[in-house]
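Peer 1: These are the structures in question, set out in turn.
Just so it is clear, none of the values below were taken in a lab; they were calculated from the coordinates. Not measured: the values here are computed from a predicted model. Cβ atoms are built from the backbone, for glycine too; each structure is taken alone.
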Structure P
């Protein structure tokens, strides 16, 4: 809802509308309803989008607001990502310890994200990863109740909720984020020219370039919700840098790559994906496109 409010505020500012001109329609996603199992076991990222997709298709809403890291890589052709808002802080925040090295030996790390689990096990193979799902308040409550010793949250989500003093941000040179982390996307029907025109003014070109590059890498890797990948694209004028690391689920194996390319040079991104898979171990390739 915080993301929807931000979207409404930006739309109203762009068009000179009063707040009442944009109606917020709450939709409870399956991902919020089912919180006792990892997403990968119950349908993956589609659990965050299928209800909104249906409402868009039925014309019950004109646009859907998404956290882009929770949107499937391959979307229905009938839908169009009309706007990406200016990207927020891309970092993860460690809650419960001052840094990775400060986590007690053998501690329980709460996360349901394969990427975060693999990254943590790669750096700290002594810890135990336990399933940890829910919104920010739910996860912090579970941490307080002792279900885990530490957990990881997105800095962007904490900032949007005004929780700026929680945890220790992990710097991007040591801990890459999930694809599209920190980005809000607004989707509409592809054939709805009116909605596309209204949403166009709030589309932030540098953020769109970063998000589409990261999503293109996911597509090139044929990654799924089971695939532990950390990736970061950074737009710099008409150029873009991209860094990525693929992991085996247990964090034992990893392979990294990077490149600098022109904006929207998706052929170069496909080459980076192919190079990563070529150099990946069998344990990594089993959870990406190059299955062994």
Structure Q
């Protein structure tokens, strides 16, 4: 059954801590879908790291994320939450960004209040725009939606600059402006993680960055706290990097690499992921 925007909305409002992995290309999206996850997140950091070999410091543009979104949308039917960074400019640019990403297949579009060009939420040296400017962007994003069921997620990075209370105040202002989901990034205190669902009524996402500034908290605990989504934006990416390193180190050391090594997917598993059987059937149909 095809998942819809309504499915994503229901998932978020259930507040049961649904795990949403991040993906960086169509093949990683297929893996997430095949493993039975309920939604996926098109990660700006992952696209920047894996596509350009660059750090998450504002190198990705709208065309880049739209192209990846369209390819991932073609590959899977799961709801897509898409990282749109700062909206790639002012409120008018944000309006255009939402139109573009919705057309590419996004079911939810995430916008953040960093100064453009942004940087990873777990890097030092972040800056945020004025609350009023971000409110304008959120209103533009909401107006830009062709489908009223497309969700707008508002992320604030203010905790690192102005403190936790300021981040909570911003998040509430963003909800009042029309944001459907709230995302307070880089929370560094477990007490603050517990406090957020009590302080903010709008459904929330909590980001678990492996090696980042937020204490890793179990999904069960986060569900009990009332979070709608638990995001592991770059777990697949980090796992892929280790997998590549391990396979190549084995090849380098032994001068051979076999399917039974446990270090690589089998040939058949790879063909399954790219749906070769369905393409073979289609080819026969047109012979």
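Peer 1: Thinking of P, Q, which structure, once distance in nm of label points 7 Å out along Cα→Cβ at positions 124 and 140 is computed, gives back 2.0? Write out the running numbers ahead of the final one.
Peer 2: Working: P: 2.0; Q: 3.2.
Clearly, the read-out refers to P.
Peer 1: Suppose distance in nm of label points 7 Å out along Cα→Cβ at positions 60 and 252 works out to 4.7; of P, Q, which structure was it derived from? Could you put the intermediate results ahead of the total?
Peer 2: Details: P: 4.7; Q: 2.8.
Traced to structure P.
Peer 1: Right, another one. Given structures P, Q, which gives the highest value for Rg/Rh (Cα atoms, Kirkwood Rh)?
Peer 2: On the way: P: 0.96; Q: 0.99.
Looking at the calculated values, the largest one is Q.
Peer 1: To test your reading of the models, identify which of P, Q gives 2.8 for distance in nm of label points 7 Å out along Cα→Cβ at positions 68 and 92 when calculated.
Peer 2: Of the structures listed, the value fits Q.
Peer 1: For the read-out helix-only ellipticity at 222 nm (-39500 (n - 2.57) for each DSSP H run of 4 or more, over all residues; to 500), a value of -9500 was computed from one structure; give its label from P, Q. Each step should come with its number before you reach the end.
Peer 2: Details: P: -9500; Q: -14000.
The read-out comes from structure P.
Peer 1: Work out which structure the value 0.05 belongs to, where FRET efficiency 1/(1 + (r/R0)^6) of positions 116 and 276 (r between Cβ atoms, R0 = 25 Å, to 0.05) was derived from one of P, Q.
Peer 2: Values: P: 0.85; Q: 0.05.
The correct label is Q.
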